[in-house]
Structure P
Amino acid sequence: MAKTKTIKAVVGVQKISDAEFLKQLNTVHDRVNGNTNFPNPPVDMPTFKTAIDTLTVLVTDAADGGRKAISAKQKHREVVMKMYKQLGHYVEAACDGDMAKFNTSGFVAASTTRTAPQPLPPATFEYIDRGPKAGDIVVKVKPIPKAMSYDVHFAVLGNGGTPGAWTSQTLTSPKKTTISNLTPGATYAFQVRALGRLGYTDWSDSMTFICG
């Protein structure tokens with residue numbers, strides 16, 4: 001027996017604007033209301049409509065930036081979001097994996113396509129600066145989305161600007177890091193690389209800094 005394919009509704013609406021949310025709420029109300037595919041919604045449609053209309057008024061009231069109005073709008077938005085999620089989960093179950101049936105609800109189906117991991121862009125430093133005491137240098141790596149960690153290595157520049165032996169340090173985040181026990185007055189070369197799903201990026205071009 002073939003397994004019924006599960007259809008998931010997009011119900012994560014925390015980050016969309018009030019205008020976009022109201023548009024989606026009204027679409028779902030108009031399409032679920034009286035829809036024979038969804039005869040027993042967990043949220044009463046007149047109640048849902050009243051909640052949408054109230055949110056519409058509160059969004060307008062909050063447009064002037066008043067704290068009380070914004071707070072009232074946010075609280076009611078949370079209430080309506082719970083209704084919206086209840087309806088979304090009901091539609092998921094009631095459509096029985098039938099996309100045509102699901103689409104009559106006004107909800108948007110979550111994508112089932114997995115995006116293949118992509119190579120990370122080149123790693124760079126945001127800045128290199130003096131540390132809190134002699135022999136310290138502070139490095140700050142520029143954040144790269146989806147990077148899992150960063151490797152920084154550094155070496156003293158010898159005659160002719162040739163780096164000596166490299167010393168490496170792994171950073172679990174791009175937060176600024178103090179590298180200690182360096183030689184005051186020496187010029188150091190620094191490079192960074194990032195680790196992603198597909199492996200390491202190339203080492204960055206060298207940045208030089210004279211240790212204080």
Structure Q
Amino acid sequence: MSTVSLPFQPSLFGSGDPLGDPSFSTLRRFWLDTESWVDLAPDWLSGPDTLFTQLAESAPWQQRERTMYDQRVAEPRLTCGWAVSDAPPPLDDLADLLSERYQVHFDSIGLNYYRHGRDSVAWHGDRVRFVLQRPQVAIVSLGTPRRFGLRPRGGGTGQWFTVEGGDLLVMGGRCQHDWEHTVPKTTRGGPRISVTYRHTSEEPFTAPPR
């Protein structure tokens with residue numbers, strides 16, 4: 001596994017305890033079509049640089065391989081993940097906030113570590129679409145800004161967002177079925193970690209007793 005990464009410089013405003021905003025006060029919804037949408041909440045997470053450093057140093061990163069043109073090649077990023085019940089804090093607490101907001105039980109967490117601008121993920125739809133008709137996928141971005149693109153499956157005009165450290169981006173409706181998304185390579189990209197929450201059931205979320 002390669003762990004070579006550009007140095008990450010935490011900012012004064014990105015330090016402190018990582019806490020999600022329970023009011024989702026900055027959230028804005030963008031409709032991609034009549035059945036697919038994206039929510040973007042800038043600065044939803046306080047202390048994003050603290051969480052970035054924690055995960056970069058302690059998460060069980062690995063580099064997977066995939067088949068391309070009959071050859072096994074390393075994916076251009078590092079990955080790891082947990083069931084929410086096994087995840088370290090505050091990832092489990094963030095899952096509870098998101099579950100209550102979106103009324104689905106987010107039960108898994110997948111992390112991608114983009115070490116530099118050469119790391120990326122190609123156009124794709126998440127595999128949860130093979131299980132659910134309307135999966136919601138929530139992404140908390142940590143580290144340096146990166147472009148996040150969406151395009152209709154089969155071609156057409158896409159949309160682009162810039163996600164920064166602490167931003168929350170949620171894809172919902174028919175997005176995973178009818179749209180694809182990507183984090184492309186860039187010449188000036190610094191290290192970034194995406195924390196992705198998914199659910200495996202469309203049953204409404206039930207909050208535990210307090």
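Read-outs: derived from the displayed coordinates by stated rules, not from any lab. The structure presented is a predicted model; accordingly, all values stated were derived computationally and were not measured. Cβ atoms are built from the backbone, for glycine too; each structure is taken alone.
If P(r) over Cα pairs in 5 Å bins from 0, in percent comes out at 1, 7, 15, 20, 21, 19, 11, 5, 1, 0, 0 when worked out from the coordinates, which of P, Q was used? Don't skip to the answer; put the middle values down first.
Numbers: P: 1, 6, 12, 11, 9, 7, 6, 7, 8, 8, 8, 7, 5, 3, 2, 0, 0; Q: 1, 7, 15, 20, 21, 19, 11, 5, 1, 0, 0.
Structure Q accounts for this read-out.
For structures P, Q, calculate distance in nm of label points 7 Å out along Cα→Cβ at positions 23 and 199 and state which one comes out highest. Mind dumping the intermediate values first?
On the way: P: 4.4; Q: 2.5.
Once distance in nm of label points 7 Å out along Cα→Cβ at positions 23 and 199 is tallied for P, Q, the winner is P.
Looking just at relative contact order in percent (Cα under 8 Å, 6 or more apart), which of the labels P, Q belongs to the structure with the highest value?
Q
Can you tell which of P, Q yields -10500 when helix-only ellipticity at 222 nm (-39500 (n - 2.57) for each DSSP H run of 4 or more, over all residues; to 500) is derived from it?
P
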